[in-house]
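Multiple structures are listed underneath, in structure tokens.
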Structure I
Amino acid sequence: MGSSAILLLRLVPLRRYLLIPRLVDDKSRYLARGGFVQTNWQLLETEIRELAATSPAIEDGKNDYGTFWRNEGFLAGPRSTLAVVLVWIEWASDGSFHFVTLKPLKSGKS
């Protein structure tokens, strides 16, 4: 993603999704291993933006809503570094990029 796109990234799911414990598809436990918790969500946002700005975006599919992109790399947390995949959508309607989710990077991928 280009630097202008980084400024427009919408990270709405950050506090209301990634850092909240869930019964299904919980991300908060993985992020807590790195030291990312609700009280330091700004650090997680900074790390996500840094990874998006410095790693190549790989096109990962399209549908009627837009193009999906992913970045693979590392988030440096207060406790440890986490290997992750960031998933974004570039909306077909206006070309804006929105954060979709984050998931652990499986071993052997990069």
Structure II
Amino acid sequence: MSKRSSTTHWATLVRRRGLVAALGTLAAFLLPTALMGLSGLHDGRVPVNAAALTGFLFPLSFGYAVVRRDLLKVDLFVSSVASVVVTLGLATYVATAHRLADLTARWH
């Protein structure tokens, strides 16, 4: 596999991941924006009640993109956070044990 084809494949995957989130964002914010604009242009005579119906589309599409399309690579994030937490925990334990050993040595 050449470098160009693997780069093209990677770019296609990235675009597919973001497409669902982008379409959900567009659908969630386009109707309310259009209704608010029309209402403003027509001195408030256009009701904006329908704008509330699209409020669930953004979190739904973003959640779908995260879970099904691995948008944020959550598994990579969780594993790196876990390794940092374990490393910091170990360093804290060693530093605390050293400090306690130093304090008890001073008492005797």
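Tell me which structure, out of I, II, gives 2.00 once Cα Rg over 2.2 N^0.38 Å is calculated. Computing Cα Rg over 2.2 N^0.38 Å on every structure in I, II gives 2.00 only for II. Taking distance in nm of label points 7 Å out along Cα→Cβ at positions 19 and 59 from the coordinates of each of I, II, which one would give 2.7? So the calculation was done on II. So helix-only ellipticity at 222 nm (-39500 (n - 2.57) for each DSSP H run of 4 or more, over all residues; to 500), computed for just one structure, reads -28500; which one of I, II is that? Of the structures listed, the value fits II. Can you say which of I, II returns 19.6 when mean count of other Cβ atoms within 10 Å over residues 83-90 is computed? Value 19.6 for mean count of other Cβ atoms within 10 Å over residues 83-90 corresponds to I out of I, II.
Values quoted throughout were computed directly from the atomic coordinates according to the rules given, and no laboratory measurement underlies them. Every value quoted in this text rests on a predicted model; they were computed, and no experiment measured them. Cβ atoms are built from the backbone, for glycine too; each structure is taken alone.
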